[in-house]
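Read through the structures below before going on.
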Structure 1
């Protein structure tokens, strides 16, 4: 790599480090815990996923436009489409987009992809595969998106895989490429990684029910709610009894909790000397678990803000996770105590 190329990558890395806190405070907090050798790849992967997610979430683009931009983005990652053209075309289409941080990210797609293309082959392969699967899945569910939920839990599981499970698989590939010791548990980790992603995504879906509904999107499974006598068409009808709604949310909280338990088992398979990777996982699990606890005890919440955990809770999660990072016995005990009231028997 020439001196100019190195200087260019350094400039791109500076951009990546500066923009990350603007598009995700959580990942800006957790990624620096990782070993230096994989920090760049994980941060870059997050930004790629964020661009794909922005294409999906915007209401400015229609379904066919979203499909085209997803396709061009995947091609750009694989060096089959100009990143400059992609950035110009998408930022022009989204000129009225309200989230200026995400728009700035899209305008600088070329810088993000210069970093992607500087990663080793295994890392590039993992990132490219993740975004391709995610983009295809997002298109599938763009067709199914509505304000009254998905047909059933199986559909919700499939949605969670496309937006979060694939991220778990991608991170696992990065961890295994980084460490031969981690790679020894590759099959076990990959089998748990999808569950890890689903636990986090289900928590977000439950937290964001009301915020999503403002975009006329609902990712809740109709069959679970109908089983408890609640029709999601009546989500905003104050005259309809909320008992069935609360019972269905309780069931989904219990399911999400089981996935988070798998997430813990995933984390405990990471060698104890890899404290950074363990902390990266534990912080995410801890914050999701505390969010589920708030959802369980605030049945009448009407916005994500009402069940958002406090900064104090975030700090406590970090401190406790850091103290017991390598103590598998204590970590399991802590999880069991915190999740005690999240199962359906309670």
Structure 2
């Protein structure tokens, strides 16, 4: 089935997916999913990510762009306008049919679809929606689909994306307007990026769930570039906490900054990956463990300590000399003990 795809489309996919490792959404450790020799054999031809879905299931996921051309000049991005690189574009019909051929051939089970911005965010969003419409309603695809919401997408487009996808996302990239101006001065934090997430939450809570794909509304996620704009962990986690609490965000992803040649930030040093790891740990404490921002062990700089798990750092201050009696503790108290998570707490109770 794979060889029925026109090789021009595969050549285009190689270009379109070449930088998708910068999008960590759904990524799982490769050791967590069984190796497929067909994937190994074709890995030079198409980009396939080992992905863990929101329900815990692990699948081979194709991550790609509809076009790698872009009119935006984001300082950190390999696809920024004017950067000397080979570009590629697939039409919605071409992308849908190419993916379905790969899916029928057993090489992929899901799709993450984003795009560079051409002729504005609304025009680009229409092309993403067209691709999803073809996959769902013309070609009968019922598997996992993650759709990006473009900067400047309209409310109606957000709603349609939520009727077609299992997950939708907007990359905020930075925690606030000031920091975004250092990464992507052409983007509007509130109106272009945060607004689609607000609309998604409003739609999810004002309309019946049967209007969503498979009878439920999709989860929403976002991504931050860590270390690209001089932001503190306090800034990142403040925004993350707001998103979880007020917009019911499913998850925040963090991507440690790595400089890209031929971009305005190419001389900026790469961020320590451990900082990314600590941010993930802290965000899970905020989302799943009942911790608040005030519980986070921030240093005077506003950063988390790199040498200590944030939960352990909290416990060293608050539980040393005041241990928890697990026979009397409630779930909230148990989950603050290092080494005890939601499942362990439920088992103890």
Comparison of 1, 2 - label where mean count of other Cβ atoms within 10 Å over residues 110-117 is highest: 2
Value -10500, calculated as helix-only ellipticity at 222 nm (-39500 (n - 2.57) for each DSSP H run of 4 or more, over all residues; to 500), assigned to which of 1, 2: 2
At a computed 12 (relative contact order in percent (Cα under 8 Å, 6 or more apart)), which of 1, 2: 2
Comparison of 1, 2 - label where Kirkwood radius over Cα pairs in Å, for residues 190-317 alone is highest: 2
At a computed 3.0 (distance in nm of label points 7 Å out along Cα→Cβ at positions 102 and 238), which of 1, 2: 1
When mean count of other Cβ atoms within 10 Å over residues 230-237 is computed for each of 1, 2, the largest belongs to: 2
Origin of the value 1.00, where FRET efficiency 1/(1 + (r/R0)^6) of positions 206 and 302 (r between Cβ atoms, R0 = 25 Å, to 0.05) was derived from one of 1, 2: 1
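Read-outs throughout are calculated quantities, based only on the coordinates presented, and are distinct from any laboratory measurement. Owing to the predicted nature of the structure, the values given are computational and were not obtained by experimental measurement. Cβ atoms are built from the backbone, for glycine too; each structure is taken alone.
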